[in-house]
1. For the read-out mean count of other Cβ atoms within 10 Å over residues 53-60, a value of 18.5 was computed from one structure; give its label from 1, 2.
2. Of structures 1, 2, which gives 1.07 when Cα Rg over 2.2 N^0.38 Å, for residues 37-148 alone is computed from the coordinates?
3. Looking just at FRET efficiency 1/(1 + (r/R0)^6) of positions 85 and 133 (r between Cβ atoms, R0 = 25 Å, to 0.05), which of the labels 1, 2 belongs to the structure with the highest value?
4. Upon calculation of mean count of other Cβ atoms within 10 Å over residues 69-76 from the atomic coordinates, which of the structures 1, 2 produces 18.5?
5. Quick one: mean count of other Cβ atoms within 10 Å over residues 173-180 came out at 22.6 when computed from one of 1, 2, so which one is it?
6. Which structure, out of 1, 2, was Cα extents along the principal axes in Å calculated from, if the result is 56, 40, 30?
Structure 1
Amino acid sequence: MREVIDSHTHTGAWAQWNCDAGSLLSLMDRAGVALAVTGDPAANDAGAKALPAAVRKIRPFSDRLRLMLWVNPRADDLQAAEALLETDRDLFACVKVHPRTAGIPLGDERYLPYLDLCRRYCLPFVSHTEHDGYADIGRLAVMAEENPGTAFIAVHMELRSDHRHSIDLIAAHENLYGDTTFVPPEDVLTAISRCGAEKILFGTDAPVTGEHSYDSLPVLERVLTEQFSPDAAHAVLRGNCERLMLQKYSGT
């Protein structure tokens with residue numbers, strides 16, 4: 001099995017989505033993915049209040065899966081989020097938000113208590129990014145500037161864009177990173193050339209696109225090794241996620 005870590009996957013049900021752990025693990029096995037960070041989309045509505053059930057489902061697979069602490073300030077879930085970190089911190093890899101579905105744009109003061117959780121529990125702040133007035137990467141970059149001790153990860157590097165603006169911002173901010181979820185391989189290569197391999201994390205949204213969820217992996221693995229180096233391929237496909245999201249927590 002390759003030493004690949006997928007920084008962005010899903011397990012759970014919400015609206016039309018139903019992504020079960022068994023399907024994800026099967027895809028991971030076939031693609032050679034050793035471990036994945038996964039988020040339960042039920043948290044789109046209930047935030048961290050939806051996650052105790054996810055903890056119970058994921059715990060038996062803790063050697064293969066880690067959870068996103070997916071939060072939603074409109075669900076008044078701060079207390080639930082902190083309770084989960086107090087009891088199950090080692091299962092969690094990040095604090096994650098989806099600003100549009102939460103209805104709260106990045107930069108809103110309602111995210112501040114969750115940034116405090118990031119600082120106290122040594123977790124990165126991960127956000128869906130899209131040019132939609134809620135999740136614009138420019139807003140995330142401002143948050144990164146204002147919180148230099150926290151890592152910020154831009155999922156999709158701004159979905160449905162040419163990614164150029166995102167790449168410029170990731171290059172300009174030491175603590176702002178991008179993930180490759182739904183980013184074409186040629187744009188991933190541009191991001192690495194401009195930002196450095198240490199700034200980009202492999203992610204897929206598996207198993208959202210089913211059997212094709214890991215189609216990009218062999219392409220990325222090959223071109224990263226050929227056009228950059230084996231060390232660069234390791235950083236993007238494993239090392240960066242391991243460093244930013246899976247470091248051993250020693251307590252607050």
Structure 2
Amino acid sequence: MPIRQKTLFETQGLCVRLSHYGADEAMDAHGHDYHQVSWLLAGEMAECIARSDCEILQPARGVKPAGCMHANVYGRQGSLILSANLDCDAMRGFLPRGELDWGWGESEDGNAHVHALMNVIATSGALARDAVADLLASAGSVSRGRDAEIPAWLTRVREQLRDDEFAPDLESLAEGAGVHRVHLSRSFARHFGVPPSVYRARSRAAMGLSRLVNGAEPAMAAIEAGFADQAHFTRWVKKMTGLPPRKLQRLMAV
């Protein structure tokens with residue numbers, strides 16, 4: 001599935017884009033001649049920098065300096081990413097002290113500020129530049145990922161929640177894994193940073209979002225992603241991106 005990309009804001013030395021990458025799409029090792037700040041809004045991705053793999057499973061912010069070589073693999077449900085590309089002059093203008101923490105990490109506010117700011121930037125009105133400045137100012141502190149080894153049974157549970165929109169309920173998944181339901185929830189949150197029920201809902205929403213940006217009607221995208229109704233799907237899309245499905249679809253239309 002090809003990349004869909006929309007430029008939301010552009011000025012001298014700075015470009016803000018919203019990009020949707022197709023399911024399991026991969027990008028070979030490459031570098032940029034600009035600094036890049038990215039926010040994963042929906043889906044999952046893995047990035048390899050200097051032979052070190054980083055798997056990003058939930059809302060997160062990542063920063064790469066100009067020239068940083070990296071390779072990417074995007075998730076089974078596709079990935080929606082907001083990025084700001086800055087040359088050195090723009091970097092000094094918008095972030096004069098260079099107060100960026102290089103690397104990927106979970107956004108402390110779950111990208112909540114990003115969602116609101118993207119709504120303003122997408123209008124392309126007089127407030128867009130101020131919203132971009134606020135967006136970059138919000139790229140501050142993040143919390144780092146977890147290094148503990150993930151049990152095999154927990155990886156299997158995650159794969160079922162991610163890949164099967166009709167996966168069994170959590171009680172059944174816990175029973176199949178031979179653990180208590182409470183232990184499953186605690187282990188999942190400890191290793192992946194999010195409760196399993198929320199992870200499943202995000203995965204389904206990302207799946208529906210992929211169908212949406214490729215032309216499916218919101219109602220059909222919701223059904224194909226396993227949502228009970230369009231309203232539930234709409235709430236999750238707005239929660240993850242700050243935009244309702246129809247507006248997001250129009251924004252990303254080719």
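1. Working: 1: 15.4; 2: 18.5.
The read-out comes from structure 2.
2. Working: 1: 1.00; 2: 1.07.
Value 1.07 for Cα Rg over 2.2 N^0.38 Å, for residues 37-148 alone corresponds to 2 out of 1, 2.
3. Numbers: 1: 0.25; 2: 0.95.
Comparing 1, 2 by FRET efficiency 1/(1 + (r/R0)^6) of positions 85 and 133 (r between Cβ atoms, R0 = 25 Å, to 0.05), the maximum is at 2.
4. Details: 1: 22.2; 2: 18.5.
Working through the options, I get structure 2.
5. Details: 1: 22.6; 2: 15.9.
Clearly, the read-out refers to 1.
6. Details: 1: 48, 38, 38; 2: 56, 40, 30.
Of the options listed, only 2 reproduces it.
No value in this document is a laboratory result; all are computed from the given coordinates. Bear in mind the structure is a predicted one, so any value in this text is a computation, not a measurement. Cβ atoms are built from the backbone, for glycine too; each structure is taken alone.
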